[in-house]
Structure P
């Protein structure tokens, strides 16, 4: 159970990212992108990546529409992925997916500060129907990184 004061702080972080998403819009010069869709609620997201020859994520942006959790998760994701290698981004994604599903996870090799920032989304694990909202952008990032054009939460 999350401390009530932390829960309130986490809710404020999610609301801030949901209302004022970072890295929102189309990315000029993107060399990888994918569309994501959650058919249960209708959330849609497109993730744009600019990845260099060494697999470093130079820039990442997203656009789309969805609930506050979906938009906040995408916003937080873009802040954390910029400057990382694709493999680091996927390791962070795996840790995040485990966190929001309430699973035990191995966080080895994942930056502790990044995990602290993502902790705001950990409360989603208490609402199984919202997990797909929180993970949509991350699955879409993985699809874009792999050169797949579409991702779904199904």
Structure Q
């Protein structure tokens, strides 16, 4: 049994860091791999995208579209994965399948903001599934197998027209 004072990493598993600027014998002495003079040879340089005072290209380009500041992060699950879990005995086809059941069965690691059902694979079991969202192909496959799909995602509110 090893003692605490005898613990050491396996030989070859760790590598010493390069100490720059420590003389010519080190192989990284004098300029320490930074070249000669100039702004980039100095410390504290952050010039990515800087164009010498001219308006940078990324700021000259027009803005397009919309970037949602609060996007929903959905956990995705495919039909084949559900079928695989049922055949392995991890999911009970007789009970309703929701996010908590999928996590308990090990199909998903976490539910995140909700579960989205995707249509890849073939579904043969008759299932009652409760998810936040589902693709049209997944919904059709569940109905075709004789199951029931409940989508809990709120319906988008139609924009009110000005009179």
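Each value in this text was obtained by applying a stated rule to the coordinates, not by laboratory testing. Owing to the predicted nature of the structure, the values given are computational and were not obtained by experimental measurement. Cβ atoms are built from the backbone, for glycine too; each structure is taken alone.
Values for this structure:
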{"item": "Which of P, Q yields 8.4 [mean count of other Cβ atoms within 10 Å over residues 40-47, calculated]", "result": "Q"}
{"item": "Among P, Q, which structure scores highest (criterion: relative contact order in percent (Cα under 8 Å, 6 or more apart))", "result": "P"}
{"item": "Among P, Q, structure where Rg/Rh (Cα atoms, Kirkwood Rh) as derived comes to 0.94", "result": "P"}
{"item": "When mean count of other Cβ atoms within 10 Å over residues 16-23 is computed for each of P, Q, the largest belongs to", "result": "P"}
{"item": "Parent structure of the calculated result -15000, given that helix-only ellipticity at 222 nm (-39500 (n - 2.57) for each DSSP H run of 4 or more, over all residues; to 500) is the read-out and P, Q the choices", "result": "P"}
{"item": "Ranking P, Q by distance in nm of label points 7 Å out along Cα→Cβ at positions 32 and 104, the structure that comes out highest", "result": "Q"}
{"item": "Mean count of other Cβ atoms within 10 Å over residues 72-79 from the coordinates reads 25.8; which among P, Q", "result": "P"}
{"item": "Origin of the derived value 15.0 (mean count of other Cβ atoms within 10 Å over residues 48-55; candidates P, Q)", "result": "P"}
{"item": "Structure with the greatest value (metric distance in nm of label points 7 Å out along Cα→Cβ at positions 8 and 24, set P, Q)", "result": "Q"}
{"item": "Per distance in nm of label points 7 Å out along Cα→Cβ at positions 56 and 88, the highest-valued of structures P, Q", "result": "Q"}
